[in-house]
Structure P
Amino acid sequence: MAVKTIRWDNHNHVVMLDQRLLPTKEIYRVYRDYEAVAQAIRDMVVRGAPAIGVAAAMGVALGAVGVKDKNFDREVERIFRTMAKTRPTAVNLFWALERMRRVYAEKRSQGIETVKQMLKNEALKIYHEDIAANRQLGKHGAKLLGASTHIMTHCNAGALATAGYGTALGVIRAMKETGKNVEVLANETRPFLQGARLTAWELKKDKIPVTIVTDGMAGYLMQKGKVDAVVVGADRIAANGDVANKIGTYLIAVLAKRHNIPFYVAAPTSTIDPKCSSGAEIPIEQRDPREVSHIFGRAITPRGVQVLNPAFDVTDHDLVSAIITEKGVITPPFSQNIRAYVPHA
């Protein structure tokens, strides 16, 4: 896909596509300091677990490059803390920050200029690795899905949610690249409408047939035999195979189980959190109620009515048919088999 979600430019700036404005406007914003990158993550200029991880790594590198020699260590620690507080659920954020911390610890003795360059190099490495992982993941997924042609997905797990290519949409792209006919049923994904705005925009650009359906239509479509498989992304996968993903994913998984439709999760192994034993330990981000009570700035609920807005839910591992990663397809029992792909799980 030609669209780039995020990139590092030659002037030591981070450039990100503002996903809040899609599909009507395609605007790239330039970020010159780490605090602006952190705010962009919080405000969902960039979103999707892998993309958040890349953005956080680039934010650390950008911040370090701008720090003067005086109080360097103290300021870099401030940068790490700021990035860690942006969004709590996506484990790729913390995975990327841990990688950046290791580089900082290993290279600090070689001098400030060296550690700045090494942090930049590591951020770019994370970026390129993500694209490569998604392409490999896509190949495994395309083989797994076989003759499936009508694929339902929830939220956006495409190039926009990663450094490029995508996870769930990476599988669909790989299917197309191997010559398979594939059609996508994209749930609109209230309240932020990632499916209606972002997934449809990506797939239309790639000339992959896509139909937008409301979240509440999933059961009807499955009942009518219109869905061959469900493929979603993930923001965190526990060591037992429980999956945190965009709110509404659990509902889709339950419906898929009821109708004997395979429910696949596509995510790089960096999304698996070996320190998290089950989904009960995954923090669920609570976002601004206005995202539910308002659409494009206009209120759609009576004033004074209480509104809930958890951004994610947890799908139990027994509802998951398989987890598609860049290293291969993980099948149940997940508590046992995940260890082969993530040794410390």
Structure Q
Amino acid sequence: MTTYRGLVRPATITLGAALLMLSACAKSEDTSSNTPAAPASGAAQVVQSAAPGAATCTISQYGGTKIDLKTAKVGFSQSEKEANPFRIAETQSIKDEAAKLGITQLTTSNANSQFNKQISDVEQMIDSGVQLLIIAPLNSDGWDSVFAKASAKHIPIVTIDRKINASACKDYLTFIGSDFAQQGKRAADEMAKAMGNKGKVAILLGAPGNNVTTLRTSGFKDEIAKVAPDIKIVFEQTGNFAREDGQKVTEQLLQSNPDINGIYGENDEMALGAITALKGAGKKGGDVKVVSIDGTKGAVQAIVDGWASAVIESNPRFGPLSFATAQSFFNGEPVGQDVIIQDRQYDESNAKADLGSAY
């Protein structure tokens, strides 16, 4: 684990003020469309409007005491090695915001895709006296020992990018992330459009054991069945959100289904691996339609180069929202138990112009 000591004096910020500032970074939203407006260059996360009566949590409900973040001990647990651009951008966002706010003690760890290590890392942080935990969970289950330790010390846990299967405002404070089922639906809409509503499609599944894979799969399948019943899903195999695995799985796919028309990658890394396999098989850009989720520069560039049809963003810049949510909580304000962000998307109409917004 690594500890960072910030040097910048913070300005106290409420969650409401933070959301106003983040929303100001976005272009106006077309409320008649299911596609959210694209944030301006800089790609700050923008929160969707909370539904009336949405569940909230306060420090009196959760337990704990008010603290000043700039003097608090904060722990951040990253789930996967930072070779994936999503993880690089996510970790950097946490570090950058901590420095910006003048948080003097930030301890980080990386589980390198080993769940037992992530549990051990977080438990060590609790034992060391952290007063706030921000966790990017590898798996959605198996966190009971962490909850027991954190609850005993009333340590709030903010989970980002993947949900934990537990009770908000009890086991953990809040989840901040995307609507993963909606991402899958939007990917299906783009795939249907690219394939002319017919043909054979393959799914490169993300890593098992987390809600991102489950919801991106169900969202895609449900929407394809609804909008393009003549598209048949003929192949599904786990690519573990990894480029190398995505390439290997696609090589197998092309052997068993040489007439495949589309590939849905549940993240950009697998899709880029698939594109490498397509090139190796002598395919040309556009022969097989590729749609993926994340919004990395490599995937957006693949649209520009004619190898991908669309990319649905999953914005990893969680630093500002994580710390704004935590500060509001410590200030005694209610915070949402689910903070769902808007994600943009890229296709041939905007990929070249908006490449700078990708990560």
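Things to note:
- For 32, 58, 10, 0 (P(r) over Cα pairs in 20 Å bins from 0, in percent, calculated) the corresponding structure among P, Q: P
- Which entry (P, Q) yields the derived value 40 for percent of Cα pairs over 26 Å apart, for residues 98-249 alone: Q
- Each of P, Q could give relative contact order in percent (Cα under 8 Å, 6 or more apart), but the derived value 16 comes from P.
- Structure (P, Q) behind the derived value 14.1 of mean count of other Cβ atoms within 10 Å over residues 58-65: Q
- Looking across P, Q, the calculation of mean count of other Cβ atoms within 10 Å over residues 154-161 that yields 23.1 traces back to Q.
- Read-out semi-axes √(5λ) of the Cα gyration tensor in Å, for residues 282-329 alone, computed value 34, 12, 9, structure in P, Q: P
No value in this document is a laboratory result; all are computed from the given coordinates. Keep in mind that this is a model prediction, so the values were computed, not measured. Cβ atoms are built from the backbone, for glycine too; each structure is taken alone.
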